[in-house]
Structure P
Amino acid sequence: MAEIQRSSTGLSGEYFVAAELLRRGYSVGITMGNAKAIDILAEKDGEQFIIQVKAIFKKKNVGWPMMTDKVNESIFYVFVNLNGDKMTDPDYFIATGSEAKNKVKQYITRGIIDLSTLNNDDFKNRWDKINYGNTI
């Protein structure tokens with residue numbers, strides 16, 4: 001298996017998340033381009049869900065850059081660790097917007113959501129949150 005290019009981390013994460021949603025019976029649309037507010041629009045049983053994907057290449061990155069004031073509490077966030085250093089399946093951590101906002105460690109010029117704060121049963125592989133959470 002070829003190594004994922006670090007410059008393709010974000011797009012790789014979006015495709016992996018889209019594939020997981022498709023497997024779970026969602027219809028999925030991926031938006032293209034940089035600096036977009038919506039990465040994935042998913043639909044299931046007549047309900048639509050907005051999903052923002054944040055991806056890191058490997059565990060060494062320790063977390064996902066994110067500023068508190070940029071978190072949208074009305075959408076879902078899927079944090080992906082591509083495990084590029086191990087070449088194993090990605091790990092997925094699903095959070096509501098409110099949960100994501102509460103996990104940001106905000107500094108003066110940057111913010112981060114640490115992998116260690118999401119690596120538990122409340123977030124890891126919690127695809128069920130999307131079914132019961134906020135819809136458009």
Structure Q
Amino acid sequence: MRTHSAKRDQIVRKFYLVDATGLIVGRTASKIASILRGKNKPYFTPNLDTGDFVIVVNAEKIRFTGKKEHDKAYYRHTKYPGGIKSTTPERLRVDKPAEILKKAVEGMLPRGPLGRTMFRKLMVYAGPKHPHAAQKPEPLKL
């Protein structure tokens with residue numbers, strides 16, 4: 001029996017709509033990353049982008065468990081000596097609420113060009129409105 005490997009013209013992409021109201025960040029991010037990667041399809045191929053598009057609304061209402069909202073830290077570096085900056089999800093929720101879920105999903109995707117291509121199929125919106133109604137996204141219950 002030979003292993004089936006998907007070809008680019010065989011890939012069928014769908015749009016899914018996720019309402020993040022009351023969902024937990026890590027559990028939601030892992031399921032979204034799996035869909036972006038294409039692991040929910042029978043023709044999943046690790047070296048190809050076989051995943052679907054995911055639209056997330058109400059990202060400002062997503063939550064953490066425990067004390068992570070206050071204690072967790074996101075770090076970045078300005079590339080200057082001593083230029084490390086940090087922020088907490090509590091502060092990030094005020095400035096850019098969609099970034100919390102984006103950072104979580106990005107960390108669960110592969111590194112490199114393939115992972116960046118998969119990450120581009122994720123659209124996260126803080127409120128309930130999104131401009132992708134023409135794609136007829138299917139609601140996804142997580």
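Computed over structures P, Q, mean count of other Cβ atoms within 10 Å over residues 81-88 reaches its largest value in P. If you line up P, Q by relative contact order in percent (Cα under 8 Å, 6 or more apart), the top spot, with the largest value, goes to Q. Here distance in nm of label points 7 Å out along Cα→Cβ at positions 25 and 73 was calculated and came to 1.5; which of the structures P, Q was it taken from? Working through the options, I get structure Q.
Using the calculated result 13.1 for mean count of other Cβ atoms within 10 Å over residues 9-16, pick out the matching structure from P, Q. Answer for the origin of the read-out: Q. Quick check on the output: 39, 39, 32 is Cα extents along the principal axes in Å, derived from one of P, Q. Which one produced it? It must be structure P, since only it matches. Could you tell me which structure in P, Q was used to calculate FRET efficiency 1/(1 + (r/R0)^6) of positions 41 and 97 (r between Cβ atoms, R0 = 25 Å, to 0.05) as 0.25? This figure was derived from Q.
No value in this document is a laboratory result; all are computed from the given coordinates. None of the values given here were measured: they were computed from a predicted structure. Cβ atoms are built from the backbone, for glycine too; each structure is taken alone.
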